[in-house]
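Each in structure tokens, the structures are laid out below.
All of the numbers you see were taken from the coordinates with simple rules; none came from a lab. Bear in mind that the values here come from a model prediction, so they are computed numbers and not experimental data. Cβ atoms are built from the backbone, for glycine too; each structure is taken alone.
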Structure P
Amino acid sequence: MNKMLIGIDGSQCAMRAVDYAGRQFSGNRDLRITLLHVLPYPPAPFWDDGHVLSEEEKAARNSVIEKWLVNQRAKLEPLFKEAVELLLGKGIGPEQIEKKSISDSTDVAESILEEARDGGYQTLLLGRCGLSASKRFLMGSVTTKIINNGSGIAICIVE
């Protein structure tokens with residue numbers, strides 16, 4: 001059995017990668033596709049006030065973070081549904097598709113690479129939106145980090 005991991009994040013770039021997988025591998029019944037979404041750790045404004053929080057402030061902050069996480073997770077189901085429907089429409093069987101999410105990642109690229117390595121995937125497929133060279137140099141991107149750190153993994157990038 002061949003295993004493919006597709007990173008999705010709700011962008012059209014990621015959906016182009018899903019579409020590509022469906023078109024290229026339709027009819028391959030020996031393929032299992034895992035759609036992976038990585039939910040990053042809550043942004044700094046949720047946890048960094050520049051001072052030590054009192055117990056009351058910690059409880060209030062935890063409540064805000066929990067609401068944020070619930071909201072983020074609620075966005076996942078429509079995202080997975082769109083990706084699954086795209087694959088099904090291209091002829092990939094429902095038994096070939098798995099959905100997986102990782103929460104509280106401090107580094108999305110590293111979480112994807114870790115899943116690819118630990119899960120025994122033969123191929124990692126990602127969409128890339130195409131940052132300019134200067135933006136990629138200054139702030140990087142998940143795809144760029146994966147390419148730079150993904151030695152030993154077959155990586156396919158769809159633009």
Structure Q
Amino acid sequence: MMHGYDGETLASARQRLQASLDEGLFCPCCGQYAKRYRRKMNSGMVRALINIYRHGYRGSFEWVYIPNLSAKSREEGKVAYWGLLEERQEPREDGGRAGWWRVTRSGEAFILYGLRIPKLAVVYNGECIGFDRTEMVNIHDCLGDKFDLNELLRGR
């Protein structure tokens with residue numbers, strides 16, 4: 001099913017797509033739904049980061065195999081938008097993603113030293129394309145008052 005306009009040029013279709021990404025639309029060329037999202041760093045993401053930190057720090061940052069963790073959040077990939085986690089890039093034998101992640105130095109600074117990051121990452125087609133820097137947050141802002149950071153770091 002073609003979603004474009006009859007006789008529309010490729011350049012015009014691209015321009016229309018770019019102009020409508022915040023609202024979302026079906027690509028006039030391929031039919032895929034396209035939207036630019038603003039993802040907020042939230043408490044679930046921070047908990048995932050802390051969980052990996054607790055399991056992977058042994059004097060340096062070791063790779064942690066997410067499927068082996070008892071508490072998995074499925075938020076690890078989103079935390080990587082801010083550069084606080086990184087994924088090992090070697091694929092599994094079946095071609096899937098490896099599932100190995102580690103905390104970056106920025107991730108450690110966010111957890112332990114109050115590094116402030118943009119609250120919102122701008123995401124398009126599964127990739128971070130920038131940040132909305134109107135609000136900067138630290139770990140306490142993301143966790144809120146109901147979480148005790150020291151308790152989370154101890155794993156209780």
Fill in: Read-out distance in nm of label points 7 Å out along Cα→Cβ at positions 10 and 90, computed value 3.9, structure in P, Q
Q
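Who wins on relative contact order in percent (Cα under 8 Å, 6 or more apart) among P, Q, i.e. which is largest? Before the final figure, lay out the partial values.
Numbers: P: 37; Q: 22.
Across P, Q, relative contact order in percent (Cα under 8 Å, 6 or more apart) peaks for P.
Here distance in nm of label points 7 Å out along Cα→Cβ at positions 66 and 114 was calculated and came to 3.1; which of the structures P, Q was it taken from? Present the calculation step by step, with values, prior to reporting the outcome.
Details: P: 2.5; Q: 3.1.
Clearly, the read-out refers to Q.
Upon calculation of helix-only ellipticity at 222 nm (-39500 (n - 2.57) for each DSSP H run of 4 or more, over all residues; to 500) from the atomic coordinates, which of the structures P, Q produces -14500?
Numbers: P: -14500; Q: -8000.
It was calculated from structure P.
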